[in-house]
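What follows is calculated from the coordinates using simple rules that are stated; it is not laboratory data. What you see is a predicted model; the values in this text were computed from it and never measured. Cβ atoms are built from the backbone, for glycine too; each structure is taken alone.
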Structure P
Amino acid sequence: MAEIKALSQEAIPEALKMAERYRLLNEPDEAESICLDILTIAPDHQEALITLLLSLTDKFRDKRLMPAFDQAKEIVDQLGDAHCKSYYLGVIFERRAKYHLRQGGPGAGTVAHGWLVKAMDEFKDALTNCDPDNQKAVLRFNSCTRLLNNNPEIKPDSSDQTEPLLDSFDTPH
């Protein structure tokens, strides 16, 4: 088996740029690999953790929800107080909703609705409890709202069950 080479501390800024480029090229596995190299030498590097989290959620587009969803949620726990954990949870939930919409099939709109509502709740929490000057949560909340408003197939479950199609999870804050 081949041995992984260690990245130097000095290479971190350029490596982060490369990871972002790979994300933009829809190459989440390459971006993830770069972030893991950075985190090997700087385990609490916040920008690398966020880029890794986003890379994992990029995999949802490729029908690779699991284990990427759980891994992304675990990264939220590692984010420092300077980063709004609610915002990043919202991003994860929003991208999961979109995953279910792309999958289609019976109940996809209902499942997506549940995840969008959870995302919007996290974005509202971010607006209340995080840096008020950071308006990213407003943009994400509005995107979810437009998705709900413009897609009639995205609707709440009309049965008497409460959240039957959502996985259980603990929401870290």
Structure Q
Amino acid sequence: MRPHRYLPFLLLAAVACQPADTTASAKQAIDAANAQWPRLTSTGHADSIAEFYAADAVIMPPNMATLHGKDAVRAFFATINTIDPRPTLTLRAETVVGAGTTAIERGRWTWAFPAGAELPPGTPAVDSGKYIVRWEQQNGHWRMVDDIWNSDSPLPTPPAPPPAPARRGR
């Protein structure tokens, strides 16, 4: 037997085992979800935001511990909704790559509170940054499974330490 005889069949099998390119359908679904974020965040719909996430979702907010599960996602966004007036979050996917039931999105976000809002100390009125989300298609819907984001703004400068006490001479 000649091994090269089977090469075309092996190549065909390898190609057939590759997951289908689902980039177009994933991008369409992700863009539709992203278009809803400004309305949902500015009106405080934490339950609706949580529906974008899988039951076992993981979110990794900046300067916080990792949160696990849809209930934790809901609680996170509900806490943000306690600030009144609420901020508006805008998301824009820069790239989406899908293969089979998984898609990766990389994008930009902008967070803005209405003018004149009384914010907690240290909270900027406007912020922006970047994010990466891993999506999975579950029961015909694209759901966020892993979500991490961070700000482009520099961390605030810590206050200067108090001056050292004066030394007394002998």
Computing helix-only ellipticity at 222 nm (-39500 (n - 2.57) for each DSSP H run of 4 or more, over all residues; to 500) gives -8500 for which of P, Q? Q
With FRET efficiency 1/(1 + (r/R0)^6) of positions 65 and 81 (r between Cβ atoms, R0 = 35 Å, to 0.05) coming out at 0.95, pick the structure among P, Q it was computed from. Q
The value 21 for relative contact order in percent (Cα under 8 Å, 6 or more apart), derived from one of P, Q, belongs to structure Q
Once distance in nm of label points 7 Å out along Cα→Cβ at positions 25 and 137 is calculated for all of P, Q, which comes out largest? P
Cα Rg over 2.2 N^0.38 Å computed as 1.10: which structure among P, Q? P
